[in-house]
Structure 1
Amino acid sequence: MTDNEATRFLEIEHKFVVAEDFDPSGFFAKLRALSPSSEYVTEVSDTYFLLKAVPNLVYRHRYDGLIQQLTTKSVASRDSEARTEINLDLKVEQDLGDTVAAFLDPFGIEWSGTLTKKVQVFYFDEIEIVYYQAKYLESLVTCIELEARKPESINSAKKTLENWELRLGLIPSERSHLSLLHLLILETLPTKLKEKLACM
């Protein structure tokens, strides 16, 4: 297996939680000064599923009018830096949320919940930088995420993330090691599912 094959189905990212009153305008200006290849703004609906038949993974249906995906993700309670992420692209013409739920139902849906995200994305050759506000019920979190794009290896991905953190003035020790599920949803779950997610 080559290094590229080893990282093909991995999401390698660093997440920074920022204050709700964080003013993104200066941050966006700094990114634009670095000449991104493209950027876009969107609002995303992410529905997560915990399945009895697949206890160590979470499934996500994502729809924002531009993309629609069914994703298999691993969830790490200790560090979300490198996780399995396998995306199936679906047709965008209509929201297939009900179809996805019906498809997953035979696997035993233990829990499902939908969070919404207001997202601004900046693409560079080696990295994707995302600023977003995510909401689930009454909980809100604002984050900056840096994700390595098509890295040659896990180590090269980490170096890319570290280099961009320095360029952007982000402090590595302030990185959040928690997944969005742990940040937003964990405390709302019944005790049994909370314990399950906490142990992933």
Structure 2
Amino acid sequence: MLPKALKQVIDDLGKLPGVGARTAERYAYYLFKGDSEITDNIVDSLSELHSGVKFCPITFALIDASEEVSSLYADGSRDKTTVLVVQDPLDIVAVERTGGYKGTYHVLGGAISPIDDIGPDELHISELINRIGVDGVEEVIIATNASVEGESTAIFLQRALRDKHPELKISRLARGIPVGVDLEYADQITLSHALEGRREF
């Protein structure tokens, strides 16, 4: 029904998360009928993706291949005594957009998920424990996702950190009801966290 080259692009795009068969077809057809320069730029970008990007050996954030460590970690104005722990590198971008955090980061590389065969050893937890001593970390802020896996990871992390560094301050990002959401549409977990994290008005 379709030319082989077009079908191959559809199949490959369909392997991306969140891209269904119909969306893959629309993307592929757009790339075919559009300006070939767009396709060429995408091809060039993808060909440099693995050679041009690597993980920071300290924070596990994404960095340019030419960098030794994350620029946020190397920045002398950042507070190395405070570490915000996130699941994935792109979570750092979301926090940085707020402009309200001046510490450093640590990327776990996922969350504990037995169904996906991801245990604590597959995450960068031991590296975080080592960092605490090296950098003189005083507070770890756990910012894992508000999911079953994220909550399980946060609990495990809290216990692991407490075992090795009992003096360490461990906090968790506040959870609550998003702006613009009515109470009747909030799920039970969100409402529970909102009640636990309430403060004086």
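Can you spot which of 1, 2 the value 20.1 was calculated from, given it is mean count of other Cβ atoms within 10 Å over residues 80-87?
Attributed to the structure labelled 2.
One of 1, 2 was used to compute FRET efficiency 1/(1 + (r/R0)^6) of positions 40 and 128 (r between Cβ atoms, R0 = 25 Å, to 0.05), and the result was 0.05. Which label is that?
Computed on structure 2.
helix-only ellipticity at 222 nm (-39500 (n - 2.57) for each DSSP H run of 4 or more, over all residues; to 500) was computed and gave -6500; which structure, 1, 2, did it come from?
It must be structure 1, since only it matches.
Taking mean count of other Cβ atoms within 10 Å over residues 48-55 from the coordinates of each of 1, 2, which one would give 16.6?
1
Comparing structures 1, 2 by distance in nm of label points 7 Å out along Cα→Cβ at positions 104 and 168, which one has the largest value?
When distance in nm of label points 7 Å out along Cα→Cβ at positions 104 and 168 is calculated for 1, 2, structure 1 comes out on top.
With FRET efficiency 1/(1 + (r/R0)^6) of positions 8 and 72 (r between Cβ atoms, R0 = 35 Å, to 0.05) derived from the coordinates and found to be 1.00, which of 1, 2 does the value describe?
That value comes from structure 1.
I have 17.8 for Kirkwood radius over Cα pairs in Å, calculated from one of the structures 1, 2. Which structure is it?
Of the structures listed, the value fits 1.
Computing distance in nm of label points 7 Å out along Cα→Cβ at positions 64 and 192 gives 3.5 for which of 1, 2?
1
Given that distance in nm of label points 7 Å out along Cα→Cβ at positions 32 and 112, derived from a single structure, equals 4.9, which label among 1, 2 identifies that structure?
2
Who wins on relative contact order in percent (Cα under 8 Å, 6 or more apart) among 1, 2, i.e. which is largest?
Between 1, 2, the highest calculated value is found for 1.
Quick check for you: by FRET efficiency 1/(1 + (r/R0)^6) of positions 96 and 176 (r between Cβ atoms, R0 = 30 Å, to 0.05), which of 1, 2 is greatest?
2
No lab work stands behind these numbers, since they all come straight from the coordinates. This structure is a prediction, so every number in the text was calculated from the model and none was measured. Cβ atoms are built from the backbone, for glycine too; each structure is taken alone.
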